[in-house]
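Each structure below appears as structure tokens.
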Structure 1
């Protein structure tokens, strides 16, 4: 959504400047006035500024800040403190200035009669849609403290999931960058010096040595391509991913790459189980829960499957029966546990088990991935350096053999 810059006067007579993110200028006017401000002027910001503000608004606010906020607020509400009093106490002890300013804005909106979930929805750059939806359910059912506790647990699991993925990818990325750097160093700095020596010997060079000399000359002249090409490929894939037609094929290809599939598939299953668990526990209907998950999960193949599952459920199928049609994405364990949950009425517990299972599996993958990849990396590095050493030693061997014959 676009941003609108405004200049207004608050109830104390001070001039206030700021930005609001709304769908159009009429909604922006309504949003600003509902915050208790008297508008002087409002104007649409530029697109470049929109992108900058979108990043800036959430810059410096960590997931752990949001988790701590939800957990602390749940404790205070459970103790019987009013919502605005609880927010005031949290704001006073808040160290993060950006997060503090957002909480002040949320508290001001609530004091003017806005619902808590609606006030949170104005800051979706910090509070995800899942957070806002669960708080809305908590307000409707009168269980706001329980909803906040559930949100804190859910966000912590999502943070654990993110950490597990980072740990799993850390070793492969480090190993590839190390191999790439060593190869580039040999081609650009070491081999050119050896090439000059071989040329000065005026001897017939083996084909392997000639190939290495050509590769070295090319690397010296075009070393920048080693950095530009990977960046260009990455940028190209990101651009194609923005196109609806090509995004599906790119995401499908990711699920066929051995190591990527291992991480991505388990991540998607953990995300599915955890989000469905938290939504079911909050009392949200199954079709509405799938609507929310479809918006949250950013994978075209998985999203298409969820849309088809939702349609089957609306036509009368059980969740397990609808999922069974997509066995390539959902293993038998998921189908079996959900089926048991539906039969016994404890779907929440079964989904909780699945969520913990796939999170643990990701942890195991992150621990074992280094050991799995290490032999492959060693073989690749060894093969590269065997080729380089043979290419360097062959001319020397031929030269020594020629001297011996004389």
Structure 2
């Protein structure tokens, strides 16, 4: 083991007595499930099922949901297999509870202390541990390997700062990345960086390109259609602080049109719904909130859709979806293919560094509208309201591109099953 990993292990073990106190503080701030803190301390709340078990881990909503097609494929291929999916956020836990299939279970990932990792691995005894994107927890990975689990890093993505950091710790990087039995990177740049850090290169996989179309509650969809009637819907999906202000300012230029457009704001974090509604009210808009049980009636100009798991509904209703997290720096954008799979025209700001490859591919296909600044945003919103034929053609090309990615999950599933077959 490298000196850096030894120091990391010692420091995390020394911090173990503080973990319950820190977690309780996070729970008081609404960032942890207070009834499930024991899971975060390596004391699982569910019994391990009999037979072979694959453990898949994704950090938060995007990563955790992206793994669902892989879970489905693995369970379909082996009727005796069980799947444990871990994540670290409340929102991801809520959505996974709704969408995980039979023979799959969710738990919160334990804090990466040595004792937490040992408690978690001793209980679950995974035959295969699959880490998604950039979640590298040294104690969990090493304890799983020592317990005999095969390990895989799939849909791998490293940020530029992470690459720089790992290059400063070459021994630790080789020990962690070089020990994976399967490494599937999202793109060529990540593959090159991981190879430099000692990892193998087994091909490419971007799970966020191959997810199923977002689901929808048909009754809720029909109710929304009745409430909205013929009004055109402009959707801002996954907004962050600083973006709502831009959107409301631009929409003020359009709100009095005779076709009475409706701006639907879906905050990335639903707890912000009340604050967004207050902002819109202060600017003179008629506002309704979904979390308050209010419908998008004819009186509403701005509708704050501050509920979890309903983006599929709004993508099906929107004339245009602006994929947010992209209008201001240091967020990195969000997945545009969630809208594209449903044939919804999309636009985005230029700050999409976390999704550069996807946006570059969509731009090459002429399947997305990239915008710079408020004036261009106003222009594309006005185009969606007047003549959206060009945007619909772009959406069709983007939908076709998204459909071409689907074979990658089956190929990855076959390689993971090979690792499972080697398990005792």
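We did not get these values from a lab; they are worked out from the coordinates using the rules stated. Because the structure is a prediction, the values reported are computed rather than measured. Cβ atoms are built from the backbone, for glycine too; each structure is taken alone.
For this structure, a couple of remarks:
- Label whose coordinates, when distance in nm of label points 7 Å out along Cα→Cβ at positions 28 and 308 is calculated, return 2.3 (choices 1, 2): 2
- Test item: percent of Cα pairs over 23 Å apart, for residues 108-243 alone calculated as 64, pick one of 1, 2: 1
- Entry that produces -13000 once helix-only ellipticity at 222 nm (-39500 (n - 2.57) for each DSSP H run of 4 or more, over all residues; to 500) is calculated, selected from 1, 2: 2
- Per mean count of other Cβ atoms within 10 Å over residues 268-275, the highest-valued of structures 1, 2: 1
- At a computed 1.03 (Cα Rg over 2.2 N^0.38 Å), which of 1, 2: 2
- Test item: distance in nm of label points 7 Å out along Cα→Cβ at positions 260 and 396 calculated as 3.2, pick one of 1, 2: 2
- Test item: distance in nm of label points 7 Å out along Cα→Cβ at positions 44 and 332 calculated as 2.8, pick one of 1, 2: 2
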